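Given below, in the form of structure tokens, are the structures.
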Structure I
Amino acid sequence: MLADLATLAHQTLALLPAQGIPNPPPVAPPGAEKISQVVGYIKWGAGLALLAGFFGGLVTFAGGRLIDHHRYGRMGSTMMIASLFGGLLYGIGYTMITSFAAGN
């Protein structure tokens, strides 16, 4: 039965035309520039949030060290490290996404 199914599939595929499937170039839909503008706003807000997180962590770290409260100092250093890693991902995000999309 499996051999009959394979033979039927082979015969069916042999009937298909041998030419390649057309590959038209991508065309942006109407209103795509507005989407790009919104994405730009989001990227701007994310960059601003990363900077605010870093400097907020710096203030928290310094305040925790000034009043000798180790918990706030550790929380501030965690905020700064998280902001640095977020900035790293923000910087290489476009390259990662385009390389994954291209299949490289």
Structure II
Amino acid sequence: MASQVCSRCSRTIQPGDLFYSLLIKVSADFDGIIKIKDKKVDWTKEFEKVKSYPEDLINEEVFREFRFILCPRCKEIYCANPLNIPLGQTDQKSDKNNV
């Protein structure tokens, strides 16, 4: 296997060295509620409008996937703060909802 490069720090990772594969998947979610401002929506027209968008653009709005290679040091840095939130600025409400 050829050497690889850490996606974060650009360190060369030699064959046989420890490295990590990071896979991030981002997908649209739905809470079951559709907010409609105008009660007189022409759904056929709206559907035709969506069909005119490029398929890859629509797919990116629904699902994206990212792959990275990390050296051990960058893996530790990433795992310590995956969203890169500055220290002391975490949202307590979000923390409670994710427990």
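When relative contact order in percent (Cα under 8 Å, 6 or more apart) is calculated for each of I, II, the greatest value falls to II. Using volume of the Cα convex hull per residue in Å³ as the calculated read-out, with 186 as its value, let me know the right label among I, II. Source structure: II.
Here helix-only ellipticity at 222 nm (-39500 (n - 2.57) for each DSSP H run of 4 or more, over all residues; to 500) has been calculated and equals -8500, so which of I, II was it run on? Label of the originating structure: II. Suppose you compute mean count of other Cβ atoms within 10 Å over residues 32-39 for every structure in I, II: which one lands on 9.8? For mean count of other Cβ atoms within 10 Å over residues 32-39, the value 9.8 is produced by structure I. Each of the structures I, II was assessed by distance in nm of label points 7 Å out along Cα→Cβ at positions 8 and 56; the largest value belongs to I. Can you say which of I, II returns 2.8 when distance in nm of label points 7 Å out along Cα→Cβ at positions 24 and 40 is computed? That value comes from structure I.
FYI, it's all coordinate maths here, none of it is from the lab. In this text the structure is predicted, and so the values were computed from the model without any measurement. Cβ atoms are built from the backbone, for glycine too; each structure is taken alone.
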